[in-house]
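I've put the structures underneath this note.
Values in this text are rule-based calculations from the coordinates and carry no lab data. Just so it is clear, the structure is predicted and the values come from calculations on it, not from any experiment. Cβ atoms are built from the backbone, for glycine too; each structure is taken alone.
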Structure 1
Amino acid sequence: MAEVEIGRGKRGRQGWSFDDIAVVPSRRTRDPEEVSVAWQIDAYRFEMPVLAAPMDSAMSPATAIAVGKLGGLGVLDLEGLWTRYTDPVPLFDEIAELDERAATARLQEIYSAPVQPELITERIAQVRAAGVTVAASLTPQRTQQFWKTVVDAGVDIFVIRGTTVSAEHVSGRAEPLNLKQFIYELDVPVVVGGCATYQAALHLMRTGAAGVLVGFGGGAAHTTRTVLGVAVPMASAVADVAAARRDYMDESGGRYVHVIADGAVGRSGDVAKAVACGADAVMIGSPLARAVEAPGQGWHWGAEASHAEVPRGLRVHVGTVGTLEEVLLGPSTTADGSLNFVGALRRAMATTGYSDLKAFQKVEVAVSPLPVR
């Protein structure tokens, strides 16, 4: 890999974001109606390669159900307001009205309430009763504490999601989660992340995970780069993890681990670029926070915004652009990529001549940091 000299004592890899690359048309085109954007992980098939991020501003039990009925997968945050409060609606109203200077401190107070196991059971049961696939998320720190409650409640896909998740967490204070043993003993598929490098992804794949989330501090509400100095260009990260998937397939005798881009997927074109770099699906937050039905009422924030000691996120105003169906399936009334994510992906694949997502992963891309007119 090409490196650049930062100074006499330090070199670094050149990395590319989704904004830096563009999908290149090929010699063939096809009708958008003949393109399949269906995706399957384990026994679960979805009509679109979209997971809704487990973020309170975007996902409630009701919106998770709505995303599921539209053909995607809504992921509930089991450490969010819906599992800390019996009726969190008044708190969403308050968060929407907070003064900018007081927002972080108040979020810290609100999220200091304990997670209630009975509410975990209740929220999962609500989604299950609607007849859609149930996915729910915990951080690695809380997985040991609540995993049995989650599985007993009937979750279909278990997501272990953090800013970064490793297979080799070291702690002198407590016994860390043994991911490989945990996944082996669990009866449901596990999606785990984030990760951002080839080696980290390969280690996570060896734990038996069904899918790996790729992303690290790149979301619209993250300030991880500003606070911790840590970030990764997403196009390069997805391509690196896709390479790890390929090598792990050879190593494991053909076991396929799904790569899910989780971060910096803010506009519809980013979905096409993520798949072109090797992703099987994308996890999106801020685009869904712009939906009319979103609990955040036009505001967006992640779990990092309420961290008790080192907040690494902001409550940001993203506005409202349309319904959940319009955001995901259209039709679009704007030309800025904020609506009809799936329709845009379908048309990008048709424009370049590819009929399904696996084939589209092989499309040519070009480094194009400046806008092409």
Structure 2
Amino acid sequence: MKSRKKILTLVFMTSFLFSFLACSKAENGKEKISENEETSTYAGPTALATFAGGCFWCIEAPFEGIDGIISVTSGYAGGKEKDPTYEQVAGGKTTHRESVQIAFNPDIISYSELLDIFWQQFDPTDEGGSFYDRGFQYTSAIFFHDKLQKDAAEASIAKLKKSEVFEKPIVTPIIKFTNFYPAEDYHQDYYKKNPDDYYAYRKGSGRDAFIAAHWPTKPETQYKKPSEKELKERLSPLQFAVTMHEETERAFSNEYNGNKEKGIYVCIVSGAPLFSSSDKYESYSGWPSFTKPLDARLIDKPTDSSYGMVRVEVRSKLGDSHLGHVFNDGPEPTKLRYCMNSAAMRFIPKQNMEKEGYGKWLWTVD
């Protein structure tokens, strides 16, 4: 059984770009990973991520509709039994966990970004199950597919422990991937097929309340794009040209390229959180560069075919504004370089984050 295909139309071309096109890019070939037939039809670099976080309906839905993610499949992972059924797994008659497997393009979205989303969907301190659902089959796990994923998962857990987001110890294990069996068709995209039951389950189980208590929620209600008239009044001519007309500021002559202060960078248009200083690094491109965004769900990555080249643009989803581009020549663990325009962002120092309403993002700033 195959999950519904959500083939991403982005095409990533590795080439050198002139400085006026925003950022240069070096060659960095990637090896295609084809561990199941889901990924074999995708013409581009493809990788897999496999996570367990309780009810697979609730882990599948948050990864849908994100640029760079090709497909999300609910299923069963890590057990010894072949071709298990839902009745067997849910009944605790196997050694499998309810899981999801994500096929993604690592040139568009990194495994670290997937981890950031994953942690915000369940209670990683619960070793007996997940909310309503009890038993080993509903416990959480990260099934790593290679050393890079293992290292990223370990670093992610270490950062969460240091942040003290959770009062209790994190018990989610990091396990070498062995197998994954897709669940029956009626489980795929359950949140779309049975929305009333799905959202009632999320609320009734306590999952939504837990997430709201620990993570930022409903950003679309907090961060909105003002009218064009207001933007013209509030933004500088350069900020307006960059964000609304996809212009590029000059390299090495922008506000945040050399900024080393701790804090976060937010959308100049909507105020939505975009990047942490902890993920900023010196790329020597002349523009502020980051290994990953704070939350991949807050950005869009459409194809940019301007200047006769094909690039991956980065836009603020809630601001509907141009930020820059993403390239696959960055450092580990993501191997991505988010090359941003300073004019598209506003920097908030760590000491001001709480009073400006960004307190729930403090954990991201080392």
Structure 3
Amino acid sequence: MAALVGRRARDVLKRAHFATVLRRHRHKKKWAATEPKFPATQLALQNFDMTYSVQFGDLWPSIRVSLLSEQKYGALVNNFAAWDHVSGELEQLNARDFVSEAISHGEPEPESGQTTTPPQASGAYSPNLRCFTFARGDVSRFPPARLGSLGVMDYYLMDAASLLPVLALGLQPGDTVLDLCAAPGGKTLALLQTGCCRNLAANDLSTSRTGRLQRVLRSYVPQDIRDRNRVRVTSWDGRKWGELEGDTYDRVLVDVPCTTDRHSLREEENNIFQRSRKKERQMLPMLQVQLLAAGLLATKPGGHVVYSTCSLSHLQNEYVVQGTIDFLANQYSIKVQVENLTHFRKLFMDTFSFFPSCQVGELVIPNLLANFGPMYFCKMCRLT
């Protein structure tokens, strides 16, 4: 009874206080009906809980807590800096070059009297890439990159799983290369680090994003190297690349816009789960099919394409690959073959956690002991 009286007394006091405020000074939210009920990050989590709990089953709780935890990074050594000195400094931090370590462990020992044969085409990897990570379970952070003695930055901090699509592309010396959705620039920089690009076209529809890409290239790549590799940065509609430069490139990377799952759970800014971007989000798979189709059309017969996203969604991953292959076969009579990356996955399974049940391609899933990704990638060869 006392509690009830107390509540009523407080209500009366509130009304009395409000009544003493002149009407013109009272504040009423006229826009309350249009205010979002939940932040975009919360909407993203609700969406993922509904869809990924079905897609991943018992794995989802582990992936979920990893996505919501601090991301792990790798340090891509800049080969245009004093890379041997930089590598030595990173080793002193107890970091390891996961690329060279995996490749040295993965190459079979030659039998007596025999020479080592190169890996199959599907297992080939782009050369000269050095990326340091801390061991599983080690949550140490790399210090910010700094300007080195040669006037360029020493290393580039990135999700180490983002290097896998570039490694899987299997660049060869003298290749003509297209990075169809290049910004913000980490994968473009990695493509240049291989030393294989005779020509590199780096495109992104957004001029603001290509501006960021240009800044990355200026910070990490000397001018004469950019000129020698004939780096061309453009802001064209990537969906039209098959019409613009069909049958042109040896290697094409199609790292498409996606739901960027980790970003969507952590950042309100530029979050695709904002209510105003609902239609854009729903149209993503169609956009991804159009971009992948354009990338394959821009590839020479016999050339290779890697499709990649930083999403866990099979609708943006395997379904896009399979839908694009069917579309090109029906509309253009172009045959595309998905390459088996099992050997490639085995090379890097000590560093990353891979989802075991992809229909096509490979998917790095976040794991608290190896909190990289998500990163989906699929390698294809255009046969005709």
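When Rg and Dmax of the Cα atoms in Å is calculated, the result is 19.8, 61; to which of the structures 1, 2, 3 does this value belong? The value was obtained from structure 1.
Work out the source of 3.9 here, i.e. which of 1, 2, 3 gives that when distance in nm of label points 7 Å out along Cα→Cβ at positions 223 and 239 is computed.
Label of the source structure: 3.
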